1. Matching task: -9000 is the computed value of helix-only ellipticity at 222 nm (-39500 (n - 2.57) for each DSSP H run of 4 or more, over all residues; to 500). Pick the structure from I, II.
2. Given 18.2 as the derived value for mean count of other Cβ atoms within 10 Å over residues 72-79, which of the supplied structures I, II does it correspond to?
3. For distance in nm of label points 7 Å out along Cα→Cβ at positions 16 and 120, the calculated result is 6.4, so let me know which of I, II that is.
4. Ranked by distance in nm of label points 7 Å out along Cα→Cβ at positions 24 and 136, which of I, II sits at the highest value?
5. Upon calculation of relative contact order in percent (Cα under 8 Å, 6 or more apart) from the atomic coordinates, which of the structures I, II produces 33?
6. Compare Cα Rg over 2.2 N^0.38 Å across structures I, II and report the one with the greatest value.
7. Going by mean count of other Cβ atoms within 10 Å over residues 8-15, which of structures I, II comes out largest?
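Coordinate-derived values only; no laboratory data. Everything numeric in this text was worked out from a predicted model, so none of it was measured. Cβ atoms are built from the backbone, for glycine too; each structure is taken alone.
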Structure I
Amino acid sequence: METVLISLGMAVVIFVAAVILIYNKLVKARNQMREGWSGIEVQLKRRHELVPALVECVKGYQSHEGGLLEAVVRERTEAQAARGAGEVGGAEKVLGRDLGKIVALAEAYPDLKADKSFRGLMGDLVEIEDQIQYARRYYNGSVRDLNNAIESFPSNLVAGRFGFEVGDFFEVETASERLPPDLATALKGG
């Protein structure tokens, strides 16, 4: 009888230790994902802060593209209000697409392309877009790790019991991908 109680006690201790280890692994993965999202938010905030200066710079060089500039300002506001990776990703894709259209204006307006302020803003945009991509990769890797832990046995049992939820991947189109090759080369110092 004593051997049975000791065996049962050890089984309970092993079970509790396993639950604690799995729980802590899930918490670590969730916190890593949150850290990754924080990095994305910082870079998106920098991008949003750049938009008004970019719109002002372009305003002086064109008058028939007013609808595009208004759309970019509206999309910036929508992107700032979005929450969660899925909603933010959708809003940022639209903003990135139209920022790319503003960048493309440089081809139609050679004076704009040569403008020092515009080139400085484009350099800042390229740097921010690169940082967004780095942050996105880190975040998506963290989401993958969390989702694997949540969906794998036996951690899925612990995750379900303690309310862990899978994360959403973050996909966003960057404006710098739409830079004309000669402008992109000049901005990167090539």
Structure II
Amino acid sequence: MSQLSDQVLPTQTYLADLTPADWTHLMTGQLLLQGGRGQYRILALTPAEGAIAWAVLTDYGNFHQFLPTVVESRILEAEGGRKVVEQLDRRRILLSIVESRIRTENLEINQQQISFQMLQGNLAYMYGHWRLDTPPPEANAISRLLISQQVQAEAETDLGPFKGMFYKLFENSLTETMQAIRTEMERRAASSAG
């Protein structure tokens, strides 16, 4: 039985703390990364329709085709909206190539939210959710959808003076992943329109 909650926060509750300056930042096409030290929220606007955006977020078996550091990705278990996904991540850190294999449980809710938690991997923990929301009218957003990810993660071991480097690498990974996901959504949207 999954420990993930199948509850979705109301959109207004979830977005209430975004300021007009945050919306302006998003409207210029930039990503908005908030938080630090293992607790983050990253947001982006896209003109892609909800069905296309959802298809990208749930295309687990093909993540290696559009996420920059994922070299393998596959679904290990699928039962309704619950999927267990394993992926192999490869990235250059300083002069080394570092590989990590991670297994996550993902719970898809109402084509709006994917709650996830790490089951196996080289972190002490990682959990959070992806969301797709319609921007509220007061945001004056031209784009159709707000893509967001909230995540909490911590290194497996005490890294001492290198802990700051872990957080910086994690933040960079969040930014790269969000940018790649938005790009794939927009690529698929353009393909379906043409």
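1. II
2. Working: I: 18.2; II: 12.9.
Going label by label, the one that fits is I.
3. Going label by label, the one that fits is I.
4. When distance in nm of label points 7 Å out along Cα→Cβ at positions 24 and 136 is calculated for I, II, structure I comes out on top.
5. I
6. When Cα Rg over 2.2 N^0.38 Å is computed for each of I, II, structure I gives the biggest number.
7. Result for mean count of other Cβ atoms within 10 Å over residues 8-15 over I, II: largest is II.
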